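All of the numbers you see were taken from the coordinates with simple rules; none came from a lab. From a predicted model like this one, the values you see are computed outputs, not experimental measurements. Cβ atoms are built from the backbone, for glycine too; each structure is taken alone.
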Structure I
Amino acid sequence: MAPTKVLAGARVVLPTGTVDDGRVIVEGARIATTAPDTAETVDVSGHWLVPGFVDLHNHGGGGASFAGGTAEDVLRGVRTHRAHGTTTLVASAVTGDLDFLARHAGMLAELAQQGDIAGIHFEGPFISPCRKGAHDEQLLRDPDPAEVRKLIDAAHGQARMMTLATELPGGLDSVRLLAEHGVIAAVGHTDATYEQTLQAVDAGASVATHLFNAMPPLGHRAPGPITALLEDERVTVELINDGTHLHPAALQLAFHHAGRDRVAFITDAMDAAGFGDGRYMLGTLEVEVADGVARLVEGGSIAGSTLTLDRAFKRAVTVDGLPVEDVVAAISANPARLLGLDDRIGSLEPGKDADLVVLDSGFDLVGVMRRGEWVIDPRLG
């Protein structure tokens, strides 16, 4: 077994606050409380140590798709995001033929069982054609509980979340079905009213899929889903903090009303994340990525992002002015709790997996550790 490591000298962000000149002890794959005299000391003075990032909503990266690629494609995308600090990742599908989605879920389930991904998120096909975004309208359908159950079963216990337009026929019954099976029901790509959204939350919906995007804007006479999702304590709101999907004031609005414990930063990344500009496919639709912004070739709708969570972290602190502790909650602790994995990941505490990220004083990533092994060793930078 690898020698015990003591990461020393950093500003360590713990659930109780930030410790200056702190240390984290890594024994095997876990965080430990004590270190033997033979432990290896890793000097990370002048840096930040934060928990590994947890991405609830990610369609790919490194030129590879989680939504339609092979197992090796998925692993390539996972490796790309790990190199940017995402040590836990849920693979997101996009709207497609139901039989294809079921088959693809079977392959993703095997990767989840192996521990390569943390489960499957179905974004579509049960979404509103009025707010379809980068989803193929011809393949959209109302959320029939029998078809929802088909996808749950195809995921072999690895379905973690499903995004629904809950106002559609069958929407509320589908939310109840998901809740009964321990799958997160997320409100998104929706044209719901304020009142319809509250009904969905009462039925068991607990996440807002990329809040503000692909839903009616907030209105003073028709407050819509945004208001309902922000004000309800049972809901965690996803935010894409890439500077394209959200104005900084919208992000501040979400943090002010939801609070640090109900926000989850996501990437909504597609193949181009960590790879570059060019033409890609997102499900059945062609996407053009220019200057890091992904848009559908036909129609110009934003098509996911090229974001990685290390960039989201840096932007949150240096542009949005959020406290580091709040960013750690949104990027690690809160998504870990939503996934039911907070006994293992999401914070730097003894007994948990040694998943951590090393950031320099300017919040640029310089090191990543997953389960006690360096993905990027800060000493080699």
Structure II
Amino acid sequence: MEGKKIALVYDWFDKEGGAERLFRILLRIFPKADVYTSYWDSDKITWLNKRIVKQSFLKNIPKFLRNRKLLTLLYPFAFESFDFTGYDLVISMTAYFAKSVVTKPETKHLCYLFTPPRFLWRFEDLYLSRPNKFLLFPALSYLRSFDYLSAYRPDKYIFLSDFVKRLAQNTYKTTGEVVYPPFDKTYWQQVFDGYKKNKNKIASRFKLAVSRPYFLFVGRLEPYKRVDLFCQEARYFNNCNFIIVGKGSEYKKLLKHKLDNLFFYQDLTDQDLAFLYSNALFTVMPQSEEFGYTALESVFFETPIVTYRESAPAEYARRFSIIFNKQTVSELKTALEMSITLSYNLKMTIKKNKSQFFKQFEIEQFVNKLFNIINQL
């Protein structure tokens, strides 16, 4: 990409997650690329400090008003406001509206689609109550129309998984290539080595939570993650603990599940995560997940997964997983009961096959696929 002017576009930078891990890898691949986003919380995302970051007019809105739901109608205008004159390539990464940027014919636009916006196409009922859906119908109708039409602006799509590819085909009648994001084994091995050196100190911080066999959830506490199902299961497994790591809009609501075997943690280090992954019975993913770095992290630390059928981990990590078919308390309960019996066998399966499994997520493979696609634009 020598000599080409490149822009990387992402929806927003306000918290850490799997998408942000992937964006950091793209920054390494394109060290001179400019970054465009609707807004950037530089206090929370400090690793952008040395890059040129161009924000939309939403940056001028006070932080206490910068709520995603409140600003939803402004995002289309925010991304259409950017001028990419002079750029050779724009790469948008999005689960919302970053793909709606406008480029001229001489500027190629490649979109790495994480998912069509969940609140518009898949999880309306989780995000909006019935009265709100009625009141917001004109706005939702406008946003669906805008999202559908703007989905034809990129010159080409790549998708996180076959699952996302199917979603895009059903939603936008468009297609493209599947490119699994890379997994940084070198980094996580360093984390693991550090955790081993500090094991006793780290373990002391979680003494009560890990005093019994436990199930683990790691991720953003948002409606579509279905952490409510995970919390409800704690009532049926008195001999196991349930540990939740993450923050999000559902946090206060989930705290209402006041159970002695339910534990919440936020802002943990990756060494803390290494400890929790390594010692868990299973990592539980009750959500419909478009990719799920959590699944890869869990497999790296040789802990199997309980995952929902309509998700990417059920696609690429099937042999290390127990898969349940419906997002109900009874279905998940059955899966967790089965997992206790199969935990040892699945851990041994991971141990034997882990090296081969991670070859499909190597950074070199990701870069080669990405550059091949770009060269075809």
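I, II: which one has log10 I(q)/I(0) by the Debye sum over Cα atoms at q = 0.12 Å⁻¹, as calculated, at -0.85? The value was obtained from structure I. Match the computed value 2.3 of distance in nm of label points 7 Å out along Cα→Cβ at positions 38 and 294 to one of the structures I, II, and report its label. Derived from II, not from the others.
A value of 0.10 for FRET efficiency 1/(1 + (r/R0)^6) of positions 150 and 334 (r between Cβ atoms, R0 = 30 Å, to 0.05), calculated from one of I, II, originates in structure II. The greatest value of distance in nm of label points 7 Å out along Cα→Cβ at positions 238 and 358 among structures I, II is that of II.
For which of the structures I, II does the calculation of mean count of other Cβ atoms within 10 Å over residues 110-117 return 23.9? The read-out comes from structure II.
If relative contact order in percent (Cα under 8 Å, 6 or more apart) is computed to be 12, which of I, II is the source? Clearly, the read-out refers to II. Computed over structures I, II, mean count of other Cβ atoms within 10 Å over residues 198-205 reaches its largest value in I. Each of I, II could give helix-only ellipticity at 222 nm (-39500 (n - 2.57) for each DSSP H run of 4 or more, over all residues; to 500), but the derived value -12000 comes from II.
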